[in-house]
1. Could you tell me which structure in I, II was used to calculate P(r) over Cα pairs in 10 Å bins from 0, in percent, for residues 144-207 alone as 16, 24, 25, 28, 7?
2. If relative contact order in percent (Cα under 8 Å, 6 or more apart) comes out at 40 when worked out from the coordinates, which of I, II was used?
3. So if we calculate FRET efficiency 1/(1 + (r/R0)^6) of positions 24 and 152 (r between Cβ atoms, R0 = 25 Å, to 0.05) for every structure here (I, II), which label has the highest result?
4. Quick check: -26500 is what I get for helix-only ellipticity at 222 nm (-39500 (n - 2.57) for each DSSP H run of 4 or more, over all residues; to 500), calculated from one of I, II. Which structure matches?
Structure I
Amino acid sequence: MKQGAIPSGLERALAVSAHPDDAEFFAGATLAALARGGAAVALVVCTDGAKGGHEVRDLAKTRRHEQAAAAEILGVSEVVYLTLPDGELSAGEPLRELLVAAIRRLRPQLVLAHDPRTWFQPAGALTALGHSDHRAAGAATLDAVYPRAASRAFYAAQLRDPVLEVWNPRDLWLFDTAQPDFAIDVSETFETKLAALRAHASQERGPGGLVEPARAAAQRAGAPDHPAETFVRLRLW
């Protein structure tokens, strides 16, 4: 697998996750490194996360507060909450249009998103099944990036808002993937990632938690003293 690096001179990045905690789990150290390097990092969370646990009153509200705390730890400058129903995400026009609006407003040079091909992937000696919301969020993000966000033929009414303009990101990195082609050594920001995951207390208390699976995944991708996060890198122009 090719060893990658955080691009130099990157000004703006956008991560799109299906649920609160997904971006942190799969790419939190990379997002922290981007922010540390001076990029304005934004996050779109597609669902309210309301089905992601038990015995928590008003789980959607709790997870939103947790996401805000985690984003602050990572250095994420803005979180956009779409609050769509957890477990029901569809990669259709409503979601695509919302994502196009975010891309046109935030104008990211780099977009990070779920790999929509992930039906399952190895997790040590076991197999982790992919989540339908993850695949939907990933597919909708790809559809938003191309052909929609860069074309005036799509959602023309958006472009009456002077804040929104056609936009074509330069790079698309897919996380949550069973077919990574490059890895980033995230040693310097890995503890920041773990701190952000701990902010999702409702999920850390659940079966298996977040921190230990994330630590194991990073060691499988790298080494005990050089944890890594893995992606599929798509260079768009």
Structure II
Amino acid sequence: MSAEIVFLGASVFAVALLYSSVGHAGASGYIAVMTLFGLGVEVIRPTALTFNILVAAIGAVQWWRAGYFSWSLFWPFAVLSVPAAFLGGWLQIPAHYLKLAIGLVLWFSAWRLLARREGVSEIHGPRRPVAMASGAGIGFLAGLAGTGGGIFLTPLILFRRWARMREAAAVSALFIFVNSLSGLAGYAGSGRTFPDFAWPLAAVVAAGGFLGSRLGSRHLPVRGITALLAVVLVIAGAKLVFG
């Protein structure tokens, strides 16, 4: 086993651990790591989505078993996001300025998360049409960028006071899972090839996802999860701005 593979494995493990602790799956982190290791664009996107599906599935089970998942909050976001993610995964659009704008929004979201106070106002669920429209937009962006969309959904839920931190993380985990599946299907449907080298790293990513989601759903304090989410947003924003 080469040193490069060992370092790549350690890097994707760390990404899975960090992202899964806040209900995310790490696509933007995997993309950044694989780019740094010099992998081609044609293999990065499907590999990131594959890792996303694995980590999001593990995380969704962990957050559900811890009692934080809400079906009534989840399904309005997910129902239109799945076909939108398929469309975004199928399309190939030059999106430099869009990525720059989204990256800046993620940085702003990180700052807002650190500045906000947990529990200062009542939690109220979103109106169904608003949730469905939001889910469609997030799903399309997720498919276009090769991510699961949680990086956009979690801050939106928190800022709108639609749920608290752990409930938002639980919903985001399953949201990422279904949208990553749809995005990968869209990618495959466009006739592009799927990389074989991703499978040996899958076990490493799964281990990181299990440990991170276990810590986030059961052991880490809410303020700690919020700080980790801010770190995730900063990393994802950097990937979009500088990638």
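Every number here is computed from the coordinates shown, using simple stated rules; none is lab data. Every value quoted in this text rests on a predicted model; they were computed, and no experiment measured them. Cβ atoms are built from the backbone, for glycine too; each structure is taken alone.
1. I
2. II
3. II
4. It must be structure II, since only it matches.
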